[in-house]
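Dropping the structures in below, format is structure tokens.
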Structure 1
Amino acid sequence: MPLPIRLARLDDAPLLPAIEHSAAQAFQLIDGLGWLASAGTLTVERHRQWIALSTCWVAVDANDQPQGFLCAERQGDDLHIHEVSVARSLHGQGWGRKLVEAAMDAARSQALRAVTLTTFRQVPWNAPFYRRLGFELQAEASLDQRLAGMLADEYAHGFEPGSRCAMVWRVARA
């Protein structure tokens, strides 16, 4: 059965923090990152902002209830992914991939340059996952100011230096 992905609606926003919290439980399996399982989530208001921009997608079950989401934001000629979360019980079933593909399709249909994100280098469902979808790791020395600033901000908020990376998926021109 294909996984239904749709643009999020305002009434989905209150449901998304619980999905993010559920997804974060997987970090308990990674040495030094278990604290993320109890870290705060994006606010309902922040989700509403992305929903209003039509840059938030949800993966829904047979009852049209969100089980995963991807929040992004257009930044210049790029679509930047801020968060991808899928309910922990559904990990490994393709929901995250379908959400990322929805963002990639949106970038392509809007004739954007690329889809960007920052993520953990070594966490299996982070950088290695995005590499399989065609994202390329960007050398820190070659990052544009926006992505370099995002990584610097993440390190300033407690992530171990060198643990994070920026990745880019370039939209193919027909």
Structure 2
Amino acid sequence: MSQAIAGVAPSAGSETSVMTVWPSNGASGLGRLLGRLYEIDQGIRFVTVGNLLALATSPIGAAIYLWHAAPGVGTHYRLTNRRVIIEKGLNGKPDRWVDLDRFNRIEIEVRPGQAWYNAGDMIFFLDNIETFRLKGVSRPETFRSACLKGHQTYVGVRAALQREADRALVRAKS
């Protein structure tokens, strides 16, 4: 199949991955609790209460991180040319998703304890109705930008194809 832009596949032909991200430790309650503790900056220079707690609890943090990737239970978030998907397990079995035309705005909510991980929840809205939520997305602004570009492209191409189909129908009638 020839492509106008290398690596770009039309959504009508096949579903193609654009970007995949894994939730940070800020996706879980225990991870957010640890993040709040790690943010305690009382101390001298880099020897802070938060840094000492991070060092002392690093096995717990590592266990939470590994749990997110554990076979069968771990999740990751994938943007395709058709939808945003929450996938479970290492093989990526789709669990829940939102189609790219089912939102028109994405907000990022940084819950207490997520800032330390540079993470936040991504909330997808269609007008003022929440349609989807991704918890604890690492570097959420980057993924948000990619999702909004995917949405814009998907909706724009669909509108252009519909206009062309309407024109063809008018030509066929005349």
Structure 3
Amino acid sequence: MAKLWNLPVIFACENNKYGMGTSAARSSASTEYFKRGDYIPGIKVNGMDVLAVRQATQFARQWAIEENGPLLLEFATYRYGGHSMSDPGTTYRTREEIQHMRSTKDPITGLKHRLVEHNVADEATLKTIDKEARARVDEALQQAKASPPPEDSSLWQSIYVKGSEPVMLRGRDSEEVHQY
């Protein structure tokens, strides 16, 4: 079995159909990334379906536990926004396409519809859960804002497996260099 640092290897990639400023179809000869591992088996997963992602990760976990070798998971998703401030995400696709995907394929909305459809929860319960989740996120955000920032040196620790560290690591700009 192929192992990395004595652990089973599972590779995961996100395919949101677009790179920086262009579609994946224009930038790649093959957009079936899950097949690019040659002899490494791969699975393409609907990353916009919460239950499909859960099932795939359960399968991958069991695959790794049974030491079947490496596995590649490609999560096919959709990116609603651009990559950065310089990429608004609307120059290479239409606003209508983005809105269509958001209204028909959104993972959270899709899961809500399934829960209601299968009588797992009703709309009122889901709204209560949503409000509670937002409150918890807001509370965590306030805690994070009130907390002191970490020591700068801690940001550069435990990044590599012991013995595999580079001699130096470049920081946020070319002047910032961290020695190991």
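Read-outs: derived from the displayed coordinates by stated rules, not from any lab. Fair warning: this is a prediction, and the values are worked out from it, not measured in the lab. Cβ atoms are built from the backbone, for glycine too; each structure is taken alone.
For distance in nm of label points 7 Å out along Cα→Cβ at positions 16 and 96, find whichever of 1, 2, 3 sits highest and give me its label.
Details: 1: 1.8; 2: 2.9; 3: 2.4.
Top value of distance in nm of label points 7 Å out along Cα→Cβ at positions 16 and 96, among 1, 2, 3, belongs to structure 2.
Distance in nm of label points 7 Å out along Cα→Cβ at positions 40 and 72 was computed and gave 2.6; which structure, 1, 2, 3, did it come from?
1
Assuming 55, 49, 40 is Cα extents along the principal axes in Å as calculated from a single structure, say which of 1, 2, 3 it is.
3
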